[in-house]
Structure P
Amino acid sequence: MSAQTTYSVVEGAPDGVVMRGAAKELWLCKDHEVIISGPAETGKTYAALHKLDALLWKYPRAQAVIVRKTYKSTVGSVLQTFANKVACKAVRPFGAAHPEWYDYPNGSRLWVGGMDNSDKVLSSERDFVYVNQAEELELSDWETLATRCTGRAGNSPYAQLFGDCNPSVLDHWIRKRAAAGALVLLRSRHQDNPALYDAWGNLTEQGERSLAVLDALTGVRRKRLLEGEWATAEGAVYEEFARDVHVARRTVAWRAVVLGVDEGYTNPGVILAVGVDGDGRVHVIEEFCQRHVLQGAFVMEAQRMARAYHVSAVYVDPSAAGLIAEMRSIGLPAIAGNNEVTPGIQAVKATLAVAGDGKPRFSADPSCVNLISEFESYIWKENDGSRREEPEKMNDHTMDALRYAIQGITRQAAGAVSVLPY
């Protein structure tokens with residue numbers, strides 16, 4: 001083996017599990033707050049899950065939490081990796097397909113949750129809290145988790161709040177907290193992942209495939225997911241959007257609720273539940289954004305949301321005639337949305353403006369992580385070095401669904417569409 005190799009077996013790691021670079025630093029770090037950041041496919045989540053598992057085996061009766069922004073996203077992503085690639089058969093889940101916790105033979109317990117149902121998993125002190133996709137959280141979420149992981153649980157010699165993240169906007173709270181010295185921010189590289197690079201630093205077959213996909217990315221997604229840079233999109237379509245202004249929780253009696261729908265299979269299929277309050281302010285209550293969902297299951301999800309919010313209309317991508325027909329066949333009030341892009345963008349921009357009372361006309365629930373991310377990544381096309389009034393056809397799936405919904409709301413307000421609550 002070359003003397004320059006970065007291949008490293010970390011003490012206490014299971015046989016065959018190796019840690020390099022930032023992954024090794026994360027494994028060894030005992031600071032109270034630490035996040036490993038880096039581009040896609042650097043092994044951040046794999047390293048964090050193995051650390052969490054090792055801690056629960058090492059310290060009997062330890063209490064830990066694995067959490068993401070929503071419980072649904074936790075179960076559908078990181079928990080699959082934990083169950084299939086990290087946990088051994090001796091670690092038993094409670095809750096079948098939707099586990100509430102995992103029990104270890106030594107009395108340790110791993111709770112599973114999301115910040116949308118945090119009461120149960122954070123009802124008492126925990127020794128360790130692991131956050132997957134930490135960039136999706138608000139600072140208040142992270143600080144809440146920190147208060148439940150102070151060392152009072154007393155089952156380990158130290159308590160730790162740790163997480164992984166993909167880079168996000170330049171002024172993200174993670175960078176600010178790291179700059180203030182409140183958390184350790186580690187930077188991972190593709191070379192840290194043994195699946196992509198061998199022990200001598202040579203690209204593997206899997207590495208060639210993975211990096212070819214990432215190399216095809218453009219704009220801000222390339223900077224974040226290939227180069228691992230924290231970057232704000234240049235030429236953002238919605239430059240008015242700001243997390244601290246437009247992301248908020250709201251619980252009011254909605255005057256009306258509609259669904260905005262963008263069809264997809266290889267690309268994500270999107271359903272947004274969009275409410276209008278008594279002052280005409282628009283709020284995205286909930287999002288559904290998933291790839292590889294069959295049309296029948298997608299329609300059932302739309303029906304669930306329609307019933308939950310008593311929607312008055314479902315505005316669908318007008319090119320999705322088959323989807324509209326299937327929705328109508330089960331009684332959903334599906335209407336072809338207005339797909340004029342420029343007027344739609346202007347309609348959304350109008351809602352982003354802050355009114356005379358200091359409040360915006362638009363907001364989105366913090367759980368709408370895909371919508372929030374696309375607001376920050378949706379950019380104008382470039383033409384000979386200058387930008388023109390046409391957006392890139394990327395990072396636009398929730399953006400399209402939002403346009404259909406907001407233009408539909410405008411038409412309803414003008415009496416151009418006759419609708420009744422579902």
Structure Q
Amino acid sequence: MNAGDLEARWVAPNYSPLPVTLVEGEGAWVVDDEGRRYLDLLSAYSALNFGHRHPRLVAVAQAQLGRLTLTSRAFRNDQLGPFAEALAELCGKDMVLPMNTGAEAVETALKLARRWGYQVKGVAPDRAQVVVCDGNFHGRTTTIVGFSSDPSSRDGFGPFTPGFVSVPFGDAAALRAAITDDTVGFLVEPVQGEAGVIVPPDGYLREVREICSSAGVLLLADEIQSGLGRTGRTFACDHEDVVPDVYILGKALGGGIVPLSAVVADASVLGVLTAGTHGSTFGGNPLACAVGREVLALLSTGELQARATKLGDHLATRLAELEGPALTAVRVRGLWAGVDFGPAVPSGRAVCEQLLARGVLAKDTHGSTVRLAPPLVIEESDLDLALDILGEISTELAAM
């Protein structure tokens with residue numbers, strides 16, 4: 001059996017990957033087990049913002065592998081403190097709580113909001129409420145899927161954790177109406193990624209910030225996909241000059257090398273967690289923190305954010321030219337796009353299979369939408385190559 005057949009035989013079928021087995025990658029390019037090259041326009045759902053095997057990140061990881069990889073938080077290591085300092089400064093906050101995966105970071109933020117609500121806001125025991133948005137995607141844990149509006153995420157996994165109420169994304173009035181004296185937090189993606197790169201109306205995040213501040217509610221920004229340069233700013237909230245109470249980060253924070261996530265907030269919020277109230281064996285491990293420090297160094301100059309803005313404008317222009325009978329709508333925020341195909345197109349999956357056949361990797365979502373999230377280091381000529389291929393496919397589909 002080849003690697004793909006072995007995966008199909010021995011791995012639980014909770015994914016339906018495109019039929020390609022990747023064995024090598026560099027920058028925006030990957031190679032399969034037959035030696036064929038592909039342009040990666042998914043970036044592992046933005047975990048690979050800096051491309052495959054970025055030389056600075058690989059060098060740091062290799063150096064740390066030769067020194068120390070794990071201590072647990074029972075002991076200190078020499079990488080966690082400097083990493084936390086750099087991340088807190090990037091966010092303009094006081095404290096960092098390191099975790100591993102994005103879902104862990106979201107769960108951490110939810111626990112944090114509840115404890116803050118009881119200890120600081122004075123909510124009665126076991127009454128804390130968190131407002132979320134329809135169409136959200138925050139992870140796959142039992143608590144998180146319980147407030148998902150996606151049946152494929154929820155069905156068969158109940159009973160679900162109480163304490164959540166959902167409102168339409170982009171509707172500030174609905175948020176205002178949903179808040180009660182028991183509301184401790186509003187959990188929101190500044191751009192909804194899994195839903196199809198849904199960008200909220202202008203001014204929405206500013207109004208959300210005002211509502212949360214007035215009501216004494218923590219604004220919890222899930223920037224796991226949208227943060228760290230993807231949208232052309234360090235954080236997607238920066239597009240409206242909004243500073244949340246809590247940043248939830250992951251994916252690209254680990255440089256596409258190691259899982260690394262974090263919750264970042266001021267001491268008045270994160271300080272409610274004390275020894276024994278939360279933890280993670282691998283959270284804050286020296287290997288991940290060493291890579292994370294170099295990720296933050298890459299972002300510190302602003303060059304990658306500017307590059308994402310420039311290439312994102314080019315992406316938006318090119319995609320707008322492709323709109324027509326087959327490709328019916330596009331949404332772009334920085335170097336991130338959701339592309340909708342019309343009813344005559346079999347599915348977004350079918351489009352991705354055609355892209356794959358022509359050497360481009362992308363991923364569908366919600367039936368007819370294809371997401372594009374190239375590495376921030378992609379060359380403009382390579383981006384144009386991929387968009388030319390998408391244009392060819394769109395023209396062929398329109399003629400069917």
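FYI, it's all coordinate maths here, none of it is from the lab. Nothing here was measured: the structure is a model prediction, and the numbers come from that model. Cβ atoms are built from the backbone, for glycine too; each structure is taken alone.
Compare percent of Cα pairs over 17 Å apart, for residues 139-210 alone across structures P, Q and report the one with the greatest value. If you can, show how the numbers build up before the last one.
Values: P: 62; Q: 51.
Of structures P, Q, the maximum of percent of Cα pairs over 17 Å apart, for residues 139-210 alone occurs in P.
Computing relative contact order in percent (Cα under 8 Å, 6 or more apart) gives 15 for which of P, Q? Before the final figure, lay out each step's value.
Details: P: 15; Q: 23.
Among P, Q, the structure yielding 15 for relative contact order in percent (Cα under 8 Å, 6 or more apart) is P.
Taking -11000 as the value of helix-only ellipticity at 222 nm (-39500 (n - 2.57) for each DSSP H run of 4 or more, over all residues; to 500) derived from one of the structures shown (P, Q), identify that structure.
Checking each candidate, the match is Q.
Which of P, Q yields 1.6 for distance in nm of label points 7 Å out along Cα→Cβ at positions 251 and 291, as computed?
Working: P: 3.6; Q: 1.6.
The correct label is Q.
Taking distance in nm of label points 7 Å out along Cα→Cβ at positions 59 and 123 as the quantity of interest, name the structure among P, Q where it is greatest. Before the final figure, lay out each step's value.
Details: P: 2.2; Q: 4.7.
The maximum falls on structure Q.
State the single structure among P, Q that was used to calculate log10 I(q)/I(0) by the Debye sum over Cα atoms at q = 0.07 Å⁻¹, giving -0.32. Don't skip to the answer; put the middle values down first.
Numbers: P: -0.37; Q: -0.32.
Matching structure: Q.
Where does the value 38, 25, 25 come from, among P, Q, when Cα extents along the principal axes in Å, for residues 283-354 alone is the thing being computed?
Numbers: P: 38, 25, 25; Q: 51, 27, 17.
Corresponding structure: P.
Going by FRET efficiency 1/(1 + (r/R0)^6) of positions 51 and 371 (r between Cβ atoms, R0 = 30 Å, to 0.05), which of structures P, Q comes out largest? Walk me through the numbers on the way to the answer.
On the way: P: 0.45; Q: 0.95.
Max of FRET efficiency 1/(1 + (r/R0)^6) of positions 51 and 371 (r between Cβ atoms, R0 = 30 Å, to 0.05): Q.
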